[in-house]
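Multiple structures are listed underneath, in structure tokens.
None of the figures in this text is laboratory data; all of them are computed from the coordinates on show. A quick note: this is a predicted structure, and the numbers were derived from the prediction, not measured. Cβ atoms are built from the backbone, for glycine too; each structure is taken alone.
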Structure P
Amino acid sequence: MKKIIIAAFVFFSCNQQQNSDKKTNETFTTDGKKVIVYTTADSSSYRLSVTDTLQFAEHGQPVETQVCVFVDPSKTFQTVLGIGGALTDASAETYAKLPKDKQEEIIQAYYNSQKGIGYTLGRTNIHSCDFSSSSYTYVAEGDKDLKTFSVEHDQQFRIPFIKKAIQISGGKLTLFASPWSPPGWMKDNNDILHGGKLKPEFYQSWANYYTKFIKAYEQNGIPIWGITIQNEPMAKQTWESCIYTATEERDFLKNFLGPTMQKEGLSDKKIIVWDHNRDLVYQRASTIFDDPDAAKYAWGLGFHWYEDWSGGQQVYDNVKRVAETYPSKNILFTEGCNGPFDMKKMNDWKWGELYGKSIINDFNNGTVGWTDWNILLDEKGGPNHVGNFCFAPIHADTKTGALYYTNAYYYIGHFSKFIKPGAKRIISSSSRSPLLSTAFINEDGKIAVVVMNQSAQKISYYLWIGGKSVQVNSLAHSIATLIF
């Protein structure tokens with residue numbers, strides 16, 4: 001059994017979005033540029049550590065025996081919205097149980113761009129989800145007119161938690177919100193749990209509910225950037241859930257939610273459809289985006305990664321199919337986590353590698369942003385009112401105050417710390433399959449190239465740009481970000 005590491009946070013000291021496949025007007029040069037390499041690696045102490053500083057040298061035609069990662073900054077694609085995680089009830093409740101110094105450590109670890117990994121994107125739940133201590137809504141039973149609507153429940157833990165994250169992030173956090181289910185009395189199964197469908201007579205009430213939430217949170221000092229229509233609309237779960245077919249979601253959007261958001265002065269808020277796995281993503285996209293009366297209200301489409309939890313493979317290319325077919329729409333990764341939770345497996349290296357593999361593939365396929373699930377969970381992988389416990393990048397023992405940083409935290413940090421909102425993806429192409437890569441140019445001109453070595457072997461490769469290169473040693477089971 002692997003020993004679980006209780007990690008103290010180390011302060012680091014490093015300094016709408018369309019797929020546009022176009023050539024930039026500026027000519028990039030590597031002259032005089034140094035490459036700083038940040039590495040996280042298995043069987044080592046490296047955790048977002050500076051492991052090398054390199055200088056570009058002449059390198060003409062590569063030969064087949066040379067392993068290369070080719071980067072071309074002149075070809076740009078989608079613009080990055082942000083990278084981050086979800087601020088759920090579970091995260092907020094766990095945070096509230098910790099000593100003040102541990103609270104400060106966690107919030108700095110995520111949202112401070114210099115000392116931490118600089119999250120810029122967030123998600124939160126509209127009333128309860130599985131990662132809440134219990135089920136609740138914002139209105140009284142049967143209140144169709146929403147006269148009793150109140151977010152008082154969230155003012156105890158979640159609202160202060162989110163406001164602190166916004167403060168540490170410099171006052172700006174792109175936050176979207178998702179409902180897991182309408183109130184039970186609005187559904188045909190009369191239950192907030194176990195699937196069911198929204199009754200037609202409550203379509204307008206439910207559309208109004210989103211606008212009430214947005215306005216209530218903004219009155220509490222939390223700007224809402226956008227909403228998803230329904231978390232996992234094809235999943236009947238033991239927790240809060242509600243089923244929408246593609247046509248039902250399309251019609252709810254075009255006939256109720258979209259017009260209501262406009263009527264309430266919220267047309268600037270982004271509406272995201274689907275918010276479920278990659279498996280059915282194209283069918284959902286085509287049903288909604290091919291209808292101009294619905295598509296005009298949709299900023300884009302959200303997706304999760306759980307299609308492989310039954311032992312299959314993640315179907316990354318399905319995201320690319322949507323990006324290719326609907327280039328005017330945005331694609332956002334809205335949720336992913338590892339599980340089920342097992343304290344003995346906290347340090348398994350595969351958890352971080354699953355993040356790295358997904359983030360690289362998703363960005364390369366046209367995704368504009370990437371959102372992890374709970375940013376913080378307790379020693380049981382909760383709280384969770386249905387026992388659906390999972391891993392988070394950071395866990396806290398609420399009895400002792402100890403914090404556990406999993407390798408997933410560092411893997412995500414290799415992207416979120418260096419790839420900023422406004423960055424554009426550029427070409428990155430690896431000559432060997434064990435090396436996965438993606439690359440971005442930030443608005444300040446700095447380039448971030450992320451290279452993940454999935455193999456159990458050390459691999460030496462050349463980062464090659466326009467006839468010049470640097471030679472990089474990629475450790476076994478590692479991820480590195482190269483900045484220049």
Structure Q
Amino acid sequence: MNKFTSVADIDAALSGVIRHTPEAVTVLNEAALKGEAMDLLVYNAVFATSGVVRGTCRWIIREIGKSVGCVSASIHDLYMAMGRGEVSGMTVPAVNIRGLTYDTARAMVRAGQRLDSTAFVFEIAKSEIGYTFQHPSEYAAVILAACLREGHRGPVFIQGDHFQVNAKRYKGDRNGALDEVRNLIREAIPAGFYNIDIDTSTLVDLSFPTVAEQQHANFAHAAELTRLVRELEPEGITVSVGGEIGEVGEKNSTVEEFVAYMDGYNATLPKGTAGISKISVQTGTSHGGVPLADGSVADVALDFGVLHDISVAARSRYGLSGTVQHGASTLPDDAFNRFVASTASEVHLATGFQNMVYDSRHLPADLKADIYEWLKHNCANEHKEGQTDAQFLYKTRKKGFGPFKERFWTLPENVRASLSRELEDKFLFLYEQLGVKGSAAVVAKYVKLNVKAGRNLKDEIAAA
């Protein structure tokens with residue numbers, strides 16, 4: 001794959017496909033967007049040495065999307081329709097893509113096209129942004145390019161997952177810990193992240209005698225960060241905001257905790273300000289699952305009653321869409337249709353797809369060996385006492401996607417195609433189990449495209 005060294009290189013490579021000036025992009029050959037031209041454009045949006053070239057490629061991708069009707073969007077209005085009881089029977093999958101981002105996103109879109117579904121979310125967590133080397137501007141551009149490559153038209157839901165306040169830092173430097181999240185919000189929204197999950201559940205303090213006191217720091221800072229989101233969101237877009245009451249891996253959430261959070265949150269949020277549209281809860285899962293000595297994953301006792309009871313309270317008392325389940329991708333296949341039965345509105349899926357890539361027979365052995373060797377040297381301080389090598393590698397291999405990003409991206413076409421087909425088959429299964437098959441019409445009914453939002457070329461270059 002060729003790396004552009006100048007904007008002139010972009011123009012030469014895309015001659016006859018698009019024409020651009022610093023103010024606008026004109027699509028000359030829409031069919032060509034589903035071919036090598038888009039592959040080359042997105043590759044340089046990520047790997048070009050020049051920030052000017054990277055930024056220009058990202059801006060062109062977004063402008064092409066606006067031209068053909070494939071743009072970042074907020075799922076807020078669909079979720080509020082769920083809260084009113086106008087939409088039901090689906091749990092929206094939100095997929096964290098840590099590596100092979102372009103190919104994985106394309107597989108998600110193809111699965112959606114085969115099932116007439118657009119109710120799926122591309123997301124990346126605050127922690128993942130760091131170790132996968134995918135900042136918001138890049139991630140959003142890659143997702144949009146993947147959608148365009150597959151001929152998708154309509155909304156593209158890009159989400160910031162676990163925009164989380166670090167509890168340890170908060171104790172010693174409250175404003176510094178909050179600034180980390182504030183600054184990430186300021187970076188993400190202009191990049192097209194019109195869905196953001198605010199996670200201040202790390203600040204819940206169970207040492208207080210009442211549930212309201214336990215949840216106070218959680219709801220107070222969630223309200224403050226929601227206000228920031230509302231100040232930054234583009235005109236005509238209500239960013240979908242999620243809250244969280246129970247940190248994943250800790251004690252299971254209760255309706256009482258949810259009510260305390262919501263009552264405090266609503267009282268703190270300025271009157272007339274749009275609030276959250278969903279609530280994340282803890283039901284017994286942990287991120288990535290619990291690896292056993294041989295590297296396999298332990299079974300999880302997930303309490304679907306928590307999802308159901310809090311979802312009912314969310315809709316009946318506050319008009320929210322329902323609950324969100326985190327850490328679900330490593331659950332057994334027969335668990336996924338239970339999310340719909342529990343009326344959860346969204347489920348987050350990450351590690352299972354990472355595992356599919358690493359454990360696939362199609363992944364070259366030399367790449368996997370090089371990653372594991374890198375982990376042994378660079379993540380040795382994370383090797384806990386009593387942990388087997390298999391457990392250590394299972395827990396840390398997510399951190400191989402960043403340093404080896406370009407090697408993953410430039411795997412032979414046949415290898416990437418085989419990995420992508422495996423992922424697509426899994427997405428097909430999940431979309432059906434989660435009830436989003438045939439959802440395109442209901443999404444189009446409630447989610448309106450805004451083709452005016454987005455930053456200009458100068459700001460895109462600055463962000464690159």
Structure R
Amino acid sequence: MGKITQVIKRTGAVVPFTPERITNAIYRAAVEVGGRDRETSEQLAMQVVTLLEKNHPDGYIPHIEEIQDVVEKVLIESGHARVAKAYILYRDERARHRKEHEAQVSRPSENIPWAKIWHVLDWAVDHGVNTVAGLNARVDAGDYPQIVTESEAAYNVDVEKAVELMLSAKDQPKVVIITGPSSSGKTTTTIKVGQRLEKVGLKLVTLNVDNYFYDLDVHPKDEFGDYDFETPQALDLDLISEDLSHLIRGEEVKLPFYDFKTGHRTDNVTPMRLSQNEIILIDSLHGLFPKMTESVPPELKFKIYLEPLLQMKGEDGEYVRWTDIRLIRRMLRDAAHRAYDPRQTLEHWHYVRASEMRNIVPKVGETDVIVNSGMPFELPLYSAKMLSRFEKWSKEYKDDPLREDAFIRSDRIYRLLSTIRPVDDDSVIPSDSVTREFIGGSSLKY
């Protein structure tokens with residue numbers, strides 16, 4: 001065992017020192033600039049540890065900032081200038097986000113679609129579901145089926161308007177991008193958009209970007225063995241862009257295939273060529289990441305952004321967080337369709353959120369239309385399905401400094417769901433509802 005066994009986090013908590021975290025941080029920075037050499041990352045991490053232990057006595061507990069300073073020093077002095085730059089930029093970005101959060105900056109965020117939010121809030125007020133108290137009152141009055149009907153109607157109007165805008169574009173799009181953060185309802189919305197386009201003789205043809213993942217052995221992972229599939233650099237962005245350039249010119253390409261069981265990609269597997277009435281669909285978290293579609297002229301792209309923009313204030317005076325709705329959705333979907341334990345989803349969510357805030361949410365202003373997939377009737381269902389789990393997690397993670405993010409989220413969601421009137425019966429929810437994508441029972445083929 002080395003001299004250094006513990007580290008001080010920014011919160012002041014003292015946690016075990018794990019050199020793997022340094023390796024992973026270096027490797028992530030390397031991946032961002034095109035590197036995939038984990039062995040070199042491990043060697044550089046050992047240099048960081050050696051330097052730290054050389055300059056301090058046994059039992060010394062460094063602060064996380066001190067360790068990061070040494071990482072920068074080692075990267076620069078070892079000739080890895082591009083990796084060092086990526087590491088420094090990411091570190092500065094995270095520091096800026098923390099300062100803004102701590103200062104509770106009052107200026108409007110550029111990442112929030114304020115005009116759209118105003119319309120959603122106006123709708124919520126008109127329907128008496130802008131507060132948890134209002135929602136509970138309507139549930140108690142037997143209005144739950146009516147809330148479902150009203151919510152579904154509003155969502156479908158959004159989808160109709162998106163398609164109308166697409167069809168009114170000067171040039172017919174060659175690529176339709178349906179994007180948004182995790183569990184925002186992209187799959188259901190994609191199907192509904194496709195159904196409406198078929199009525200006018202157009203067909204969406206999916207380019208499944210999941211087949212462009214790099215092999216698993218070059219993916220970044222953490223000290224818990226959790227792979228990060230949330231970053232756009234987990235995808236072969238150059239190959240996606242190259243294939244798109246050929247497809248929009250009417251040429252045939254052979255698409256790769258990624259086997260999630262083996263974690264291996266095979267190139268040149270499935271032939272694909274566009275017909276005259278076909279439009280490429282990209283249904284992806286990172287559809288707005290510039291490098292993915294840089295070969296496609298802007299006028300040939302149409303971009304739809306989804307988010308559950310629920311406007312409902314809780315009993316604590318705070319609005320329900322969209323990320324919490326999406327976390328619950330993903331837990332239910334992962335458990336139902338991927339045999340993934342909800343606890344794993346919770347522990348992985350900090351990766352999801354970090355990537356969203358860096359690569360997805362800031363692009364909301366670049367989209368052509370925003371669709372609200374948030375349904376007020378979801379919360380009573382989630383209260384019935386998930387309250388006891390969040391209560392358990394909020395207790396289990398409370399004193400675990402390594403799972404601070406999991407505690408904060410589970411405790412916040414537990415306190416919210418405990419105030420909401422639970423509804424067990426989901427029979428009134430339409431079989432093609434976006435909510436069915438997560439709770440199951442959908443009539444749509446995903």
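If mean count of other Cβ atoms within 10 Å over residues 72-79 computes to 25.6, which of P, Q, R did it come from?
The value was obtained from structure Q.
Going by mean count of other Cβ atoms within 10 Å over residues 368-375, which of structures P, Q, R comes out largest?
The structure with the largest value is P.
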